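Input: structures, listed below.
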Structure P
Amino acid sequence: MSEISPFQKHTERYDRWFDKYHWAYQAELKAVRSLLPKEGRGLEIGVGTGRFAAPLDIVFGVEPVFQMAKMARSRTAGVSGGVAEQLPFRSAHFDFLLMVTTVCFVDNLDQALEEAKRVLKPNGHLIVALVDKESSLGQLYENNKEDSVFYKNATFYSVPELVAIMKHSGFTNFTFKQTLFHELSKISSTEPVKDGHDQGAFVVISCTKT
């Protein structure tokens, strides 16, 4: 991550987002869970404060921000310090990897994807969740980056942009789920999870290591 100090300084503020937007968070969890393998050893890259790894029963996580990793360890035990571009695990160690709103923060996405391939077993799955740059929420984040504590240095991607990069890195067999079809402040109940990536702001992509 090019700039981790805002996350280190404002960890509790970051974590409160999931309580403030409870129903949006639940929709995101549901969308990720719909594409997550039901068994096997998994790792969340950029585990943050553990808000996804813990309820999804992912034991292992990597997080470069010390304060976030500390909070994540209170929710799921196997959290290590580290970055996506240099994972502290041996090759072909995991059945699946999860990255939730992480790709926009990595310094070198190509290198991060190569590392993902390295630690995945043959035919292992990479699940990436992102806020689609082309969605209304993505445009809001993009247009207000300079005023954001967390997103000032983020690089947002559209789904086609990210898929093209992932294909170039050798991933195949793409499947998509989407959710968050309304403004965050107006979501007050369960949001649906649908196939595809042309409507919802939050998109989950599943693909396979060649």
Structure Q
Amino acid sequence: MPSIVPSILENSFEKFAEILEKIDGLTPLIEIDVMDGIFVPNKSFQDVERLNDLNPKSKFQLHLMVDDALGEIERWKDIKNVAKIIFHIETSSNPHKCISAIREQNREVGIAIKLDTPLDAITPYFGIIDELLFMTVNPGRQGGKFLPEVGDKIKAFNFFANQPVNQFRDKPRIGVDGGINKDTIAVASSWGVEIFGVGSAIAKTEDPKKSYEELKSLIA
């Protein structure tokens, strides 16, 4: 069953909380984009402990766009309502250690991959993660240009994963993130995508609930 995960990318907690109030409860998961100003140019709010003062209806997933993923995973260990953490395969941290650290926190695990990174970089982790997230923009800001060529990489992954020799018992769900809106979501769905990360096309609209329902109808 396809699902939509709205995302919030903000550099102040106050602005984050303002947007959260508008979209909380729309979906089971809401993504917090976490940026360090190194892996990507932008930097997200740093006072993450303030999240423990909130009582959201939705759970959070973290998209770590940071160089030191392992250190960031540790920083979030005592933050409530985090159900999933996605880190980039391009991080300087050891992916196996990142996966283990997230599992120790009883959270689901995802790995994100940028357009220029070969699939070979993530083949060792296909059977031990919950989600494989393909970036459909250059990461680090909302409203980026959608990169349709990512579809070729997703199709190649599906072909590889569905070969008899590679029938993974726990094949990760395929997600996309970046530039997903009413003009692109059906295109991404045709690639076999199951999870759609949506930023400004929900969070920055006047009526987020209506925007969400419109997008949902395009992948139903």
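The numbers here are math on the coordinates, done by the rules we state, and not lab data. All values derive from a computational prediction rather than experimental measurement. Cβ atoms are built from the backbone, for glycine too; each structure is taken alone.
If log10 I(q)/I(0) by the Debye sum over Cα atoms at q = 0.22, 0.23 Å⁻¹, for residues 116-171 alone is calculated from each of P, Q, which structure is the one that comes out at -0.87, -0.90?
The structure behind it is P.
Quick check for you: by FRET efficiency 1/(1 + (r/R0)^6) of positions 92 and 156 (r between Cβ atoms, R0 = 35 Å, to 0.05), which of P, Q is greatest?
When FRET efficiency 1/(1 + (r/R0)^6) of positions 92 and 156 (r between Cβ atoms, R0 = 35 Å, to 0.05) is calculated for P, Q, structure Q comes out on top.
From which structure (P, Q) was distance in nm of label points 7 Å out along Cα→Cβ at positions 36 and 196 calculated, if the value obtained is 3.2?
Comparing all candidates, it corresponds to Q.
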